[in-house]
1. Of the structures labelled I, II, one was used to calculate mean count of other Cβ atoms within 10 Å over residues 175-182, giving 15.4. Name it.
2. Identify the structure, out of I, II, from whose coordinates log10 I(q)/I(0) by the Debye sum over Cα atoms at q = 0.09, 0.14 Å⁻¹ was calculated to give -0.52, -1.27.
3. Which of I, II yields 0.10 for FRET efficiency 1/(1 + (r/R0)^6) of positions 63 and 343 (r between Cβ atoms, R0 = 30 Å, to 0.05), as computed?
4. Assuming -26000 is helix-only ellipticity at 222 nm (-39500 (n - 2.57) for each DSSP H run of 4 or more, over all residues; to 500) as calculated from a single structure, say which of I, II it is.
5. Consider the structures I, II: one of them gives 16.9 for mean count of other Cβ atoms within 10 Å over residues 55-62 as calculated from the coordinates. Say which.
6. Have a look at I, II and say which one yields 0.10 for FRET efficiency 1/(1 + (r/R0)^6) of positions 319 and 351 (r between Cβ atoms, R0 = 30 Å, to 0.05), as calculated.
7. Compute relative contact order in percent (Cα under 8 Å, 6 or more apart) for each of I, II and report the one that scores greatest.
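All of the numbers you see were taken from the coordinates with simple rules; none came from a lab. Here the structure is a predicted model, which is why all the values come from computation and not from measurement. Cβ atoms are built from the backbone, for glycine too; each structure is taken alone.
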Structure I
Amino acid sequence: MVIADLSDVLDEVFSSIVRSRIFKNRDILSPDYIPDKLPHRENEIKRVGSVLAQALRESRPNNLFIYGLTGTGKTAVTLYVLKRLKQKALELGVSVDFVYVNTRQRDTPYKVLSDIASSLNVRVPFTGLSTAEVYTRIVRALSRRKGVFIVVLDEIDWLVRRKGDDILYKLTRIGYDLPPGSTKVSIVGITNDVRFVEMLDARVRSSLGEEEIVFPPYNAEQLRDILWERAKQAFYPEVISDDVINYCAALAAREHGDARRALDLLRVAGEVAERENSKRITIEHVKKAWQQIERDRVIEVVSSLPLHAKLILVSLLNLTLLQPYTTTGELYTEYTHYAKSIGVEAVTQRRVSDLINELDMLGIITARVVSRGRYGKTRLISLAANREAIVNALSRDPRLSMLLRLNR
């Protein structure tokens, strides 16, 4: 038996990446990259800029709430405008600063406040303080500053669903805790959920929603322009063709005009081509990339769900083994059985209905309302994502692995 020299294998892998014939600058396709141009978002840039421009007069901009589906450019536009705003403020000798917090990643009020504190050069330990104390330190730091400070809370619905809206109430009312003449604070909230504002306390809703902007999804033609703009910088000449760009744009347009998904698809297709030592990216590479992204996305989303949402998915997996769909009532009965079997208290049917809506919005399940004549309306619920990927993700939770084995 011949044992391969692992160092030679790795050298070959490393060399193929270093000598890539595909990527000139892979980072251009990263979701974190903010380009110098944002095609087809000129109107949104102008509207966000007109709200935040008040900071250049050392006046507090209205709080701003930005809605839109995933991948419609909300974060990119907001950070683009703030970057330009800060540059203009420096030219004018005005103090304007901002902090960006993704509340899906920083998923507790303490973590959100500690990020804000850190941006103000306030040291906060990883744990050990109350949120009230961290908030007090932020207020103290802001009271010693002048100018305008803008707090961007991205995916704010993720935090509020799990921890409530107390932190939003505090931040939208922070001006009342600051002495006259100190920093003026403005809040920018970003969410993928157009119904999110309905779950907020009326006081928070009135304070936060001073200005609202809705970002529409991109169509296939707009996505094509966005992809070409990035592809020219990301790939070597002759690597990509019109057909590949059009195919990526068409796939992403079918998924609610998600530019982030389109860019991910193009990047992963390039990586597939690179691994296969190809000189060009083909439609076959895009198809392979689509399958990989779908599988990875489902695993990532399902793994991060709260326990009761996972139990709903376990129940749905079981109920759809022999039939394509189930109803809300059947699903709730199955869910309460599984909750009891692992020793947790079941939530109400209304809360389960809310969780079903969230899973539907995430694209993991499909829940459509159908009329049954004189028997009224009901929802038919089925799996939308790949069953195997859902099982894979749920199996990572030790509390659910036994239930999944029983289902097989």
Structure II
Amino acid sequence: MTVNKNDRAIAGFTMAGHSLVHWFETSIPIFLVVWLAEFDVSVALFGVIVALGYAPFGIGALPGGVLTDRFGPKRLILLCLVGMSASFLLLALSTSIYTITIGLICWGIAASIYHPAGLALISTGVEERGTVFAWHGIAGNAGIALGPFAAATLLLVVDQWQLVAALIAIPGLAAAVYGFRADFDPTAAEDNVDDTDALSLSEFLSNSRILFTSAFAAVFVIVTFEGLFYRGVLTYLPEILHGLPAMGDVTLSAGLEGIEPGDYIYVGLLVVGMAGQYAGGKLTNRVAAGRGLITIFAVLCVLALVFVPITSMGLLPIVALCAVLGFFLFAIQPFYQEAVAVHTPANTRGLSYGYTYLGEFGFGAASIAIGGFVLGGFSTATFFVVLAAFAFIGMSLSAGLVVALDRTGWWQTDLTETNSGD
């Protein structure tokens, strides 16, 4: 189907925003490797520090969703872009773990705005939602891949990590300038969106009650376990790859001695994730969200369990395993985004995605602290068993949701009366 002009304008704006959120987000684990070497701080403590930065990324999504429903998504996305850039400029001035902590927390607060605002904009303004979700996901993965690639490469050629942090901030400022000029109708795809710019406490509680007495309650918990898996993998994988014996066996040609092969395998995983995002987005038009979640959670569970045995086999198996992991790690995201769109009324879409990313990035950030504790006191194999447990629980909950929807009608009673736009 042809994507219309309004769809294209929204797609361009949200793709820029989504790519920049993850550009900043995934550069942080690369900086973490540098910080661990520069500061005399344990992995567990720095895990807590990074978790303090990532936690507001999710926790702030709920108020971000409320503000989206009140002030509109465009204003919130612009605020997000400016705030994230300013936070990395603050990191560029850091000389201690205390200022690093403050900079990361400020980044998390600013970044928390994007997902409820961006996804609400797509869900209410775009006609070809599945297609734009797919392209939106690809843009996110481009940022996910380019962020650590840029950080790792710049750290290779620039002596000061603070200067690298400042350089990383520049694209965010450029995207904000682009966003100010974007023109589109944010409610073109919905006839029943209330344009009121106020949300009272009673309305907030009423809308929340509607959400959590519907299938969205199960979707929220499912997304939380996906977030625990996602955040744990992406935070610690660079450090884990650095420590693999196969990385030490890689012989680099003259002039490339400073390159860490593990960083670029990590970037490759994120690049493959772009294909996963696209495939997942297109499949949401053909496969029910619940069934897609079951399948991909099952694959992630298996990949976590075989990670350590396969990485002991050498470089090529490591590369292949990371490619498959990257594909499915991101293929799952369009399915839970579609599940939210299907099981929530249009008027509460910002609030819905706010709760979604409270689970994904807020509660999901707990796996950073959990991962730091496990890796600091136990083995890498134990860490991946914990991740496999998260995926298994997500798979089981997704199966329960499918059964509940097939056998009962009460899950959607409140929504079917208010969600005619879907």
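1. Label of the source structure: II.
2. Answer by label: II.
3. I
4. II
5. Derived from I, not from the others.
6. Checking each candidate, the match is II.
7. By relative contact order in percent (Cα under 8 Å, 6 or more apart), the leading structure of I, II is II.
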